[in-house]
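Chemist: Pasting the structures here.
Derivation of every value follows stated rules applied to the coordinates shown; laboratory data play no part. These figures come from a predicted structure and were not determined experimentally. Cβ atoms are built from the backbone, for glycine too; each structure is taken alone.
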Structure 1
Amino acid sequence: VAAVESKEYEIPMIYAKAGTDMQARILKKVGVDQVIYPEIELGERLARSISGKSIIEYIHFSEEYSIVEVNSPQNWAGKTLKELDVRNTFNINIIAIRRKDRTIVSPSALEKIEKEDNLIVIGEDQYLKKMEKHV
């Protein structure tokens, strides 16, 4: 009901919470622009953290894309982003590096990965899974 009213008042972006796919379909039909599944997203995050993988944070960005924060693999330490060539190897992009008390946004190709770095990566889910197997 609130979504329908919001459309009548010409609110540009309408967000709504859904618990199931059926609820999401109904919300989309009445004009909701972005459906959020907080319980499902929380469950996915919990499952990833319990699995013991190197993923620190996981944000489902769209139906196909996600942003993840991962511990940098030990064998990447001392190598530049250019040397690692993750864009061609895994079809993903490193959009930031968390290093101790600072964050390097849009790191250059000459930026070297350090042992304790966390990498913020964006890509299609299928390619992020491929990268996760190698991390």
Structure 2
Amino acid sequence: MRLPPQRQQQEVVKVRPFKYKPPRVHSGELRTPISFYKYVPKKGPEPGEVEEKILYNAWAKIDEVWMKDLELAKSNGTLSDITITIRDPLQEYIPTDKHYISIDHPQYKGNRYNVKHVQPDPQNNRFINVIARLVT
């Protein structure tokens, strides 16, 4: 008994070769020390706020607006926004929009940033991305 001609031919399955893609961010790029803190109202009759305490310290990678997004950022007023990538602190610290960021780098000296949005890094779940805006 012979098989039909289409069954006689063996199917060739091509396997795509494995190509290693290094992660977009790794620990060696976390070179800038940052601090998360919060403000509280001043004690007494004078209005204003004071820095209460540092909530969390971390090493971070700082990204500013990319050149391809520059025109969009100018029109939205988000030119001074930055993206901060830190290791995921898990339950030790969870950033919220009520927290502020201080960056220990000469380029950012004297600037204070407010947390705008926090999201996990889609390429690597060991990191989180914090989008922050400059506080004037």
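Chemist: Out of 1, 2, which one gives 24.2, 101 for Rg and Dmax of the Cα atoms in Å as computed from the coordinates?
Modeler: Attributed to the structure labelled 2.
Chemist: For the read-out mean projected area of the Cα convex hull in nm², for residues 14-61 alone, a value of 3.6 was computed from one structure; give its label from 1, 2.
Modeler: The read-out comes from structure 1.
Chemist: Of structures 1, 2, which gives 0.7 when distance in nm of label points 7 Å out along Cα→Cβ at positions 70 and 86 is computed from the coordinates?
Modeler: 1
Chemist: helix-only ellipticity at 222 nm (-39500 (n - 2.57) for each DSSP H run of 4 or more, over all residues; to 500) computed as -1500: which structure among 1, 2?
Modeler: Label of the originating structure: 2.
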